[in-house]
Every structure is written in C-alpha cells, then in structure tokens.
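Below you'll find the structures, each written out as structure tokens.
No value in this document is a laboratory result; all are computed from the given coordinates. The model shown is predicted, which means the values in this text are computed figures rather than measured ones. Cβ atoms are built from the backbone, for glycine too; each structure is taken alone.
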Structure I
Amino acid sequence: MNSCYFLFALLFLTKANKFLFYETAFARSHLQFAGKLIDVLVENGHTVDVLVLQYNPDISTNGTQKFRKLHRINPKNGKESYWMKMPHFGSPFEKRDMELVKYFQKSIVQFCDALMSDDSLIESLKSENYDAGFTMVYENCPFGLFHVLNIKPVIGFVATALPNMISDVFKLPSAPSYVLNVLRNPGRSALELTFFDRLSLFTAEMKDHFINIPKANAIQTEVFTAKYGKDFPDLAQLKAEMSIVFVNSEKVLDAARPLTHKIEFIGGIQSQTAKPLPKEFQEIYDHSQDGVILFSFGSLFKTSDIPEHVKHSFLKSFAKFPRYTIIWKYDNMEEDAEMFRNYSNVVPTKWMPQYDLLSNKRTKVFITHLGQNSYLEVANAGTPVIAVPLFVDQLFNGAMAMEKGLGVSISRFNLTEKSITEALNEVLSNPKYRLNAKQISKMLRTQPFTARDIFVKNVEYLVENSEVGSHYQLPSVHMPFWKEHSLDVIGFVAACTLLLVYTLIYIVSRISQLYSKKSKCD
C-alpha cells in the first residue's frame, strides 16, 4: 500500500515535459548515446519525439524504442547522401583528409534543406509546443529549426569528446599549443606536440575560425533566409544561445582545457554492469593459457575494407604469441575463412559482448580503433589498450589513452608485423599499463556524482528556468574578434612602446650629438 502511495505521489510531484530530439545519423554510436539520453528522460516521466537525419542510410537503429514519435529525414528526390562520400567510408588507410570538410558541408546543407522543405512536418512539430529541444551540435540547422518552432531552452549534446567548434561557439580560449583539437589531432598529447604539429594545428585553427566555420554557418543560414526572409537570425548566434552542452566523455579521460558553466560531462551515463560470459566465450577463456587479447574496429568500419597486407601483418604478429587467444571481431568470416586456417590461436567472430569481455580479469589487452564508446568502456573496465585510430576523434582518443598511461598507439599507416609485435610486447610485458588502467577505472567508478543525476537534474532545472543559459554566457560571445583578444589594447601598448623607444633613441642621439660638438669645440 505504501509503495503504491509513493508512486501515486511521485506522478504529481514530477512535472512531465515533452521534448524534441534532433539527431544526425553519422554513426551507430551517436544514435546509441542519444538513445540513452532519451531512455533516461522517459524513465523520469517525460515524453520524447525524435527527428533522425539519415546521413548514413546503412544505419537502421534508433538507439532506443522509448520515443513517442520518430521522423526520418532523407535527401530530397531520392538523391544519395553526400555523407557516404566521406573519406572514412571504405578508405581510412588512405590520406584523403582534405575531402572531409568538403563533403561535411555538402551533407549539412543537403539535409537541412530536405528538413525545412517539409512544410507539413514543420507545422506538425510547431503544434506540439515542446518544452525543450535537444540536438547534436555538429551543425547549425537545428538551432534555426528550434527558433522556427519557438522551442526554449535548447540543449546540446555530443557523442564524442568536446570538439573545438564548441569552444568557438562559446568563445572559450583554445590555443592550439595546449588545447588539443578533437577532430584534427596528430595523435600526440599537448606536451608531445612538435613545432610542426603546432604550426599545422595553428593554421588549421585559423582556417576553421575564419573560413570553414563561417562558410558552414552561411550556407545553412541561407536555407532559412530563403524560406523566412533576410531578417531571420544568424544561426551561429542562435547556436551560441543554447543553454548547455552534455558531453559523452569523462573529465579524467579528456584533455584538460578552459570550460564554461554551459558544459557538463556525462560519459558515464552509458556505463553498464558486466554480465557472465556466454557459454561459447567462457569456453574460449577457460582454454586460453595466458589470457585473451580482444581485437575490434567497432561497428562502423567493415573488416572487408582492411587491406590484405594489413590483415596478414596482424595474423603473423598474433602467431608470435601462441599462449594467448586472440578474439577478432570480423564481419566477413565466410569469405576469409581460409585466411585463418593456419592461425590456431585466433578466433574470428561476428559479434562479441565487448564490455563483458573487457571486464574479465583474463582479458590482457584490447586492440581497438578507440572510438568514444570503446574508449569509455575500456577505461571503465580497467583493461590496457593498443589503439589503432582510423579517423576523426579516434586520433585524439589514442593520444589521451597514451597520456593517461593506458597503453600505446600505432599509426594506421604503419601497421606492419614489426610495429604490431612491438606494441603487444610492450603492453603485455610492462605492468604499468594495467596499474594505470585499474587506477583510472577506480577514479571513474568512485566519482561523487552520477552522470544520470547530472543530466536529469540539469535538464529539469533548465526547463523550469529557460533563461538561465543567458546567465552562464561568457561576455566574449558578444564581442568582435579584435575586442575579445584585446588587439586594440595590444596595438596601443605596442605603439606606446615603440614611441617610447623612439623617443629614448632620439634623446640619446641628441645628447650624443651635443656631446660630440662640445668635444670638438674643446
């Protein structure tokens, strides 16, 4: 009776809100993170509708089943998504980074235009009177949509570590000499950056700030001004007004950097409890002599896209560790079954319960692309890592894992039998990696606040106080570049200094001339 009374009272104490989620299907992991946020909100009595922009048509997952309504947005007129031309599809072992910005900009305009052209959907969404809008922050289109729908507050979230574009939005100091760029990392920590690393990062930062980001904003803003008139607000300004950004990372795993009240880390919101291993995996662990090595490049990358010489480099290296069993997540086993025939200690599998395996004490090392979810899982499990970053934020994660002492990293352009063997020898024989991994795991498990509470309490507070975000705003958001960086003050001080130096030189010169004339007269 008491429990029924408690539940009944809870319904009246908790105000149910209605939220709209804007999600971009870049990768399954992005939708999984968004799905977890939705699950948590629905479990707390709220209602959620979802917009999924189908950047990657191969992704069919929704990340959750707890939404009320779901709308999928595809390119107009059945056209192919520009996103599928991004360099990391099919060719991560080739250097095609220059194409990344090009196809990203084409993609965001393609999908923004498709969304805003659907008048019936826009009117339907407008009639819902949502209490808050949630969006991934990699593009500006959702901020224009929420303005059209008159939704406040606007809450951002990112499925990766904190990207530098957020520093640009909130005008946070982000000197490339010590603030690592999540999407443009050379694979080294800040203290290890060479002069040419810093030169490259500085150039990229300036190009992003003055060219790429303004251009991306302009072409998205044009979608709205063409439909609603030239008085429509600039999308970059609307983006800067969002109340908060939730980041799928942990402070102890991320790079230390300047922050604002508008940023909260909730990487632990997807944390899970390890379950007993399925029978087929338990048997593998029981029969392994010295332990198990896990190998997976995640769900986005297909092992069929790994060059043949790279596959054989891994297999030849694994053969040098016969007392270990290697479980390799491999998606085209039937085609390549012959390749594994002579490698008895390698077990290919289409699926593995990754976190359960990582948490097993007999797992010695995880060879991984180190996507964000894999990084969080391996850190929580306390297992050493060999990172093989393939694209975008994975290079940053690899640098962070090395900086934290969790393992080593190998360049995807240097995957040879020798480099793989050296990495395995280093991590398997040096106890410092396991000690560091266990220490980091303890830090994550004993944090004073849970990610779930941080998320829910902030959301409900912001809904009740939709203007609070303006009180978190840095004054620099409203300043032009020259004022934000005190270029006028620096120029004034420099001019005064030059004038003073000139004056001193002039005085010394005049005194010298007078003294010289006096000497001649004498």
Structure II
Amino acid sequence: MPINLALLAALVIAVLPFQPAQPAEAMTTNLRWGYYVTYSDTSLTSLRANVEHLDGVMPYFYNLNADGSIKDLTNSTALSIMRQAGVRIVPMITNVARWDDFHNAMASPDQRNAAAQRIADLVTSNNYDGIHIDFEAVNASDAPLLTDFMRRLADKLHPKNKLVTQAVIARTSDTPTTWGGAYDYAALAGINDYIAIMAYDYHPQGSATPGAIAPITWQQNVLKYAKTRIPAANILLGMPLYGYDWDLTDGPPATALRYEQAAALAARPGATTGYDKDQEQPWLRYTDDDGHPHEAWYENAESMRAKLNLMIDEGVGGFALWRLGQEDPAVWEEIARLNTPATRIAPFPSNADRIYFKETGHSLSFGFKTFWNQSGGLPVFGYPLTEEFSEQNPDNGKTYTVQYFERQRFEYHPEHRLTPYETELGRLGAADAEQRGLLNSRSFQPLPAGTGSNANCTFVQETGHRLCGGFRSYWQSHGLEFNDPGISYRESLALFGYPISEEFTDPETGLVTQYFERARFEYHPENAAPYDILLGRLGADTVRAKGWIR
C-alpha cells in the first residue's frame, strides 16, 4: 500500500534551546531595466518575449532638436506591450545638437527652461512614469548647463510623482574626459532618481586594438568611484548586450555584433573561441571570405552572470541593459534568478552573530547559526543557499521563517521559543520522493509487519522499512546534539527521520539510494570511506526546482 504521509508528518524534530532566529529580512530588490529601440525589429521581438523579466523599460521614443522641438519616434506596438506588462515606462530622449551646437541650444536659462517644460508636458500628457535623459557629446565646460537643465526638469516632474533619470558616461575619477567631463556625478545625484552609468565601450568601435567591451575590473572601478559621488541605491549599472568585430587587416571601425551573429561566426570552419576570466568576456577569432583575420569580443550568459554578481557585490540599485534584441537568450535565465531568496548578497566581514560564505554568497546568523554549528555543520547540512525568508510549510499551510541549505531546510517556530522545538528540519526526503513520483514504487512499499531485525538490518516498525549495512552505520553515527551519551537513537531519528524506502538503485543516478523523512542517503563506491556514503543535496534540488539556482 502507499506510504502513510500523515504518519511521516507526526514526528517533530527536537533541538536544544538556543538564541532564536531573527525575523526574516526583506529580500534585496535589484531594479531590472532595459533599453528598447524603435529602429530594430529584434529589439521589439526581445521586448515582447522578455518584458516579464523587467521592472522598467527605457524606450528610445524621442529626440530633442536643436531648436527645442521634440521629434516623436514612438512605436505603438511596443507601447502596448509595456502597458500590458505593467512595467514602468520611462522613455529615453536624446540630443540632436552636439558639442558646440548643444551649448548654443542650452546657453540661456530661457532655452533650458523651455526644453524642460516641453519634456515635462510630454511625460504628463502621455502618462509615462518618468523620463530618461541621454544627452551625449556635451563639452565638459557645459557641465553647469546640463546640470541646471536637469534641475529645472526635476522641478517640473517631481511634484507630479514622475521619475527623472539620466544616462551618464562611465568614469573612474574626477579628472574630466572628452566624453565624460559634462557629467557632475555629485550634483546630478541630488537631482535624479536613478543614474544609469554606461559602463561599456571600454574598447569602442574606433579602437585600433580589439578588446573587451566591458571588462569586469574596469566596471568595478567605475562603480567604486561612482559610489563616492552617488548613493549606491540610485545607481543602475549599464550592461552591454552587444559585441564588436574587428577586421585585423582593414582596421577600425569595428562592426557591431549581436549575439546570434557572434554564434554564427564562431561556427565558421577554423574559428577559435574562448572566455577571458580576467575580463569576464567571451571572444572569437576567425578568417573571413577575403582571407582577413578577425577578432571579436561580445557578451553571453556567463559574462552577464559576472556583471550581475558585481552589481550585487557593490550594492548598487540595479542594472540597465543596452539594448534589447542583441542578447544571448540565456541571459534571461540569469536575470530570472534575481530578487529571489537565493540571490546572493553583498559580502561582509563575518562576526560572532553572522557568517558570510563566499562559496554561495549567503550568510548564516543567530539561532540558525547556532543550530547549524551544534547539529552537524557543513558535512550534514552543507552551505546556505538562501537568506532567511518567509515560506509556507507544505504540511500544515502555516508560514514560517526558513532558510535552505544544500541538504536541508531550517524552519523557525516562534511559538516554541526557548523550547526543544524552536527549530525544525524540513521533511525534504519525503517531499523529494513525492515530487519524483516514487512513493508508489516497489521500494517505498512497507514490508510485512512481522519482518524481523538481524545482525545486518534493523526493522523500523513505524514505517515498515529497514536500516541495513553501511546506511545503518551512517544513520547511527550521526545525530542532533541532545547531550545523550554518544549518539543515541533519538538523536539520529531527530536528524534524519525514519526510513521511508528500502535501498534501491536510483534510475536517475545509478547510485544505491535510500530515502528517509529528512534525507536521502547515497552510496558512492568511487569514494573511499568515510565518503562513500553521502547525503543527497535535497536542499539544492528543492531550490533548483523553484528556478532560483542553476
């Protein structure tokens, strides 16, 4: 007959009293913004397919002309997609007038005020969530004009609860550059809600030397400088989705490259590819039909993962992707894992109350830390895979503070504070067996009630299954700490629960396996003792099934 899950739920794990877990903290939310452009069909295709993974879109809808008028580039289909998705719509407007022409267009306060008013009217009349200013090719000497324009615009939009955001050129110091000198980071920080730092084009199209578009060490330096001038929460890290292809015979300019184009070039006969871990960016080399050697640098899911980790480690507000339609489709899988309990946190120095694990990018603190240390630590539970968060218990429907580890889930019960039942372990063995559809299989059916024990096997009447051989030895040699002499039966039972299957060969892994209420034992003959019997990574399997980790 099928195994009785109610019976399995009956055992409550006992633990020693300890300092309680802290209330679950809100997960860090990283803003996920992206640029859409009207001049590319691939951009619209990507917007339609991936808008669900974004919080905000900056569609390139407008140009500000030299005379202060505004050119409309709006795409009604894209607008409909964004409105239906419920994302923030913060259109991008660029400047037609450049360098000295920009100066002439913004020279007087009246000119700046008039331009700001037209843009503000545009935002309110179309019920946008705000505006994104991308004014480039501005003389460094005109930084005061640009800052004053932004202040006037904010004065008109902020009272209406509209966002004012701006794209700025990346820089790593106060030393002005030709392209970056017009942006007074500190002054603009007091005006804008968000500043998107265009941390790409380190090797621009005109570079005589091929190289990474956005090397990770440079991006890190960009953010470290920016955080000295702009509150970290107001920074969006600009991330490129494109690449460049350099013809080494003809020289620059390089050709812009979408990921799909890079993949096609990599498939050419004789092409070589690689990934530069120092730069965190892929590259490829090939020879074209004219016999010219080429070198291309581009972005993929792996380089995106590195940039997302940098964003988290530096504690900035989020990212801004330039631009939709150029990307490796797999980047969306990386983005989908953001803002979950398993999203890594920024590193910090460990202390007596809280430990940071660089291996997984998560921490362990207070009561859960005490329990982890007392009850087996790394060999039994593995590294933390999430922070503490609130989750509904599948057995009773109640919500508790929980934390997942590679092999378990800790669950804090405040109603049992300062009792042996304050923290309970998840019944991940039973849950995994059920999820895999194993409970009705032969190995999970209880043996006859009269089955006896012998020197090699112990029959467990409660579930009708046996503990035998090496698995029995492992079960008996591990347990929670109740201060019993040695390791007692109840201590082992509290850690692993009763067996809910016989030993069997797992069809997925080929390993001899046995399930328990809270564990899965696996026999690894390739390992020498004592590592020939290992605990299955049930916590990791559960978190992976939620789509939070790879």
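List of remarks:
- If semi-axes √(5λ) of the Cα gyration tensor in Å, for residues 201-384 alone is computed and equals 44, 21, 15, the structure in I, II: I
- In this comparison of I, II, the computed figure -8000 for helix-only ellipticity at 222 nm (-39500 (n - 2.57) for each DSSP H run of 4 or more, over all residues; to 500) is attributed to II.
- If distance in nm of label points 7 Å out along Cα→Cβ at positions 273 and 417 is computed and equals 5.5, the structure in I, II: II
- Which of I, II yields 106, 65, 55 [Cα extents along the principal axes in Å, calculated]: I
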